[in-house]
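K.L.:
As structure tokens, here come the structures.
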Structure P
Amino acid sequence: MQLRRRTLLGGMSALAAESFVFGPAWAVSAAASRHAIEECDRADVVLLPGRARAQADATLEALLAMDEDKLLRPFREAAGKPVGADRFGGWYDASPEFHPPNNMNGFIPGHSFGQYVSALARAYAASGDARAKAKVARLLAGFAPTISPAFYRGYPLPAYTFDKLAIGLIDAHRFTDARDAFGMLVRVTDAVLPSLPDRAIDRRVAERTTTPNVAFGWDESYTLPENLYLAAELGAGERYRAMARRYLLDATYFDPLAAGHDVLAGRHAYSHVNALASALAAWRTDGDPKHLAAARNGLGFVIDQSFATGGWGPSEGLIAQGSGKLGDSLAGNHGSFEAPCGSYGHFKVARGLIRATGDSRYGDSMERLFYNGALGLLPLRPNGEAFYYADYSDTGAKTYYPQRCPCCSGTIGQLTADYGISAYLRDRQGLYVNLYTPSRAVWRRNGEPALTLIQSGDYPLSDAVTMQISAQRPVRMALRLRIPGWAGPRTRLAVNGRSVAGILPGRFATVTREWRDGDRVDLAIDRTLRMEAVDPQHPDRIAAMQGPLALFATGGPFAALRSGQLESLRQREPGGTDWVIDAAAAGPVFKPWFAIGSEPTRLYQMIV
């Protein structure tokens, strides 16, 4: 059996000479520009019917159906205003039962409100659905009278919730033209400042302190700079740029990462990956190359310790390289990956690194999570029930989190509203196609629409991706298509039926030409079947991969497989979601995560 342990971004060792890990000189290419590659305007990318569109639509409908009085209740209650009896409960509403770690009801009242507002605002920008804009306006009108320092007195995680309120107000400002959003941001900032530390506090230090009313010392001040820099960039005031610099976790996190030292082990998974977005924001604003190096190295170390799905952080903890803890976690750990927020954070950082470096392999890591994480999430429910942990244990299953509105339960709405800007990027020369999903994208020249690309196909259940060009007049443009690092030798690209030479896995394939209305691009990505061990310490625990898809055995009970059996996996029918080892014999049916419901699953098979 030929095994592959995926290393950094598709085959690179983290310490290889051509790796993404830099030494103290922070040797970032001089060609990297802080502004060369941009995100597309959300309105310029439309998801077409398919899995991504269906999930985005369903998530928006759930957000629109969430009761507004319940959403505002924690803030009204803290401000001494009348509230009704109805509540979400769970983590969202204050509760006398809160007694960590034994009872987490009432953990962080109102914590995800800002994420819900952000998700609605982004969904409006992406879809133009006026209902989302109107709901944002109503929520902000109800929230404004409740803003007070009283909300944060004795509050467990002030920085954590302020960060989410900030992005909600920022997105309301930039996507729904909410005129008073920045005024509210100033008031929220003034209200929370007495409860914030004067600098970033390393969570590992905080966990060793005893602070009254702060549950476990879990606050995350080190994630604040990303949104503070954004507020300043959008005109909220210079104070936010100064605050952002104050909360950069340089000494114990970004500095050693920039120097190539892996300091991830033992750190909380999502928040420290999310913090890499703050490093990128610092680099884009202030230009210090160490922050770009920290983000590159940090995400590289994370990818090197990821599961075959692209997920990471079993039990919410990053691990030491070479420890074997990834494989150890398969025995009974049902909290393998914080799937909604982890996918959202990973997408942000990887998207930012594509913009910074032009390297397509960050897109490869996004693709893994797109198909093996994001698209398979159980849907958000209007009553606050949310999916949280992906389960890669020996016998796993998809389940909702026991408490309503768990940690970061609004990230699914932010994630799905961002699918368009994750699928396409742009620069002055042309369009980058990063994710393959049915969609329509507009490329602009000098701010004016110059060309529209329409993408179709049932990839990754088949090899084929088709793109049609629509343009009123001939347009010279560079079209860059991400060729996954795992792509097999039968990968082919053709324009109007003519083959394009020089297609290399792990690169963007660039076609620069004068495009005309009706031009057609056909991409066939050879979806190799390959095996990946969970880590070198557990060579007998193997996941089967078909192209970007991690294939889960379903149904159970699960028996060990003989060496070589997995290599005979075949798709039962073209374009289908079932894989079998032997179509004529009884045995488990293997499926991609987005095709799995509540049945038992096993990602890593035991090989004897």
Structure Q
Amino acid sequence: MKFSIVLICRNEAKTIPRAIAGLKEFRQRGGEIVLLDTGSTDNSADIARLLGCVVEEVGDRFKFTIDAELAQQINECFVVEGEAPVVKEGDKLFDYSKARNYAATLAKNNMVAMPDCDEVFTRFDLDKINAAIDAGNEQLEYDFVFAHDEHGNEIIKFLHCKFYDRTKMHWNGIVHEVLAGSAKRLYLTPDICKLEHWQLPSDHRCSYLTGLALDCFQNPQNDRNSHYFGREMLGTGRPKSAYKEFEHHKTLNGWHAETAQSVIFQGDCLLAMQQPANAVQKWQEAAVLDPSRREAWMRLATHYWRQNEPQRAACHAAAALVIPHVNFYANNANHYRHEPHEILYWAMWWMGDKQGSFEHWTKAREYFPQNQKYMDDSVYYLDMINPMVSIIIPTLGRDEQTKNLVDILPDICGWKNIEILTPMDHFECRQGCPKTLKSGVHASKGEFVCFLGSDCTPKPDFLRKALECMYRKFPKADGLVSLNEGRWYGNIATHWLASKQLLPALDGEFFHTGYMHNGCDNELTGRCQLMGKYAWAEEAVIDPGWNNEDEIHRIGQTSREKDRALLKQRAEMLGFTHLLV
């Protein structure tokens, strides 16, 4: 390996194993991992040694304490109108730059990569990285995912460059340290190198605010730290103090995009101070100042959505959509994915444009199919989706009952786009319900199959209710929905609506054709439950007609023991023994 990994830690026992696990190949190929422990009390150093790291422990070497006089000076400089102090006597600070510079000296290689312990390389092509170093590159830049949402989707991503030649560059700044120096830089594409941050929920940033306050007090012309300091005060409930610091940041004429972001944050401060009209003016100012990002437009769209003003919300969300993505560390990735479409589908619905609303709802679901709100809202778009349902009624005798059921279904099922098939079994050469159903499925044209018994009596709108459940529960509408027959209460799907997308996972048949009559619904239910593709539509009600003691029921009893034996065998083989009833 042409480089070393260098880590700094304090009480990182929970994160070190995950970080090192992401470096398995690097370690196998002789890569060096150096860890500087700065006073851990949770056995971090010992864990790192067990995982193969070169460890040095330095205790409190890089810490210092703020005294009463300095704390008073800082608070008088920054805190507005009685808001909480930003520092207090006795606050301890850690000098990250000195620690990083010292840790780099412990490595064998001049090229060092310095991820934090709660970050993981999810892509790390060692051969291509070595080749980039051999080509004379002295600083490597790569994609860094700073934040994920609750589903693991990336929401904040920007470029990172903590991979450098220690002889060419060094760290500056007590907190929010930055690399200084001149080096030949190369961007590594995400297929070569990608780093992701996974902060533990228990982690906190109490010393970050203190460090920024000290940095800004000692270096008032540092525009980057001024912006971060204002952001941190806003995030910790000091909107008046934050607003003042953002005003200062604007006067420094630093990075244009970051200045515009300060104006956006000023709008957030004003909103926190119960001044929504002034907040809107600030977001509008930011949109004019930097039209290359969606952030300000989405602030405005979201504000009007919360104010229940669909026309204004739609205008600003639509404006955001025409802005392409640019690399900026504060970009919210969801602003470039589902969120503008989410606001637009809500707004257009209330503006009366149902088709436009449907189109944006579809887009939002494409970006975020697991979003429960989108799945719940599918009921409003069901008629636009308009899936075809094949209602299949396997028939053995009961010709009059079947005819009556077929006659009433178009008027009672609550859904127009249907076809009704009644594949026939015969007493003389009986093949059984599963095979009869399979012949009907083979002949059907619908995206969904609804299985009904010829002796059942559906209640009004049962099929629409089942479809609504399908789209609410399954992002891809690829599940099995049990109808409510008043007996099993969703534990077994005796009558159901199913997507044909399930067939490949079910060996091409909804009911296994080894059964004659009994047990096939148990197996279908169990297998779909194991796949996470099963739901009960309580509102989709039918009367199953099980009280009929006719010849068909008696015939079903003749195969009961054989079917039960097959069910037990297949349940043990496929793992649904909980449905052996």
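Every number in this text was worked out from the coordinates using simple rules, so none of it is lab data. These numbers come from a predicted model, not from an experiment. Cβ atoms are built from the backbone, for glycine too; each structure is taken alone.
K.L.:
From which structure (P, Q) was mean count of other Cβ atoms within 10 Å over residues 399-406 calculated, if the value obtained is 19.5?
P.N.:
Details: P: 19.5; Q: 15.9.
It must be structure P, since only it matches.
K.L.:
Have a look at P, Q and say which one yields 16 for relative contact order in percent (Cα under 8 Å, 6 or more apart), as calculated.
P.N.:
The correct label is P.
K.L.:
Among the shown structures P, Q, from which was the value -13000 of helix-only ellipticity at 222 nm (-39500 (n - 2.57) for each DSSP H run of 4 or more, over all residues; to 500) calculated?
P.N.:
Attributed to the structure labelled Q.
K.L.:
Which structure, out of P, Q, was distance in nm of label points 7 Å out along Cα→Cβ at positions 239 and 327 calculated from, if the result is 5.4?
P.N.:
P
K.L.:
Out of P, Q, which one gives 32.1, 102 for Rg and Dmax of the Cα atoms in Å as computed from the coordinates?
P.N.:
Q
K.L.:
If you don't mind, another one. Given structures P, Q, which gives the highest value for Kirkwood radius over Cα pairs in Å, for residues 255-542 alone?
P.N.:
Going through P, Q one by one, Kirkwood radius over Cα pairs in Å, for residues 255-542 alone is largest in Q.
K.L.:
Can you spot which of P, Q the value 12.5 was calculated from, given it is mean count of other Cβ atoms within 10 Å over residues 423-430?
P.N.:
Source structure: Q.
K.L.:
Looking at structures P, Q, which one was FRET efficiency 1/(1 + (r/R0)^6) of positions 383 and 527 (r between Cβ atoms, R0 = 35 Å, to 0.05) calculated from, given that it came out as 0.65?
P.N.:
It was calculated from structure Q.
K.L.:
Could you tell me which structure in P, Q was used to calculate P(r) over Cα pairs in 10 Å bins from 0, in percent, for residues 319-446 alone as 11, 27, 20, 17, 14, 8, 3, 0?
P.N.:
It was calculated from structure Q.
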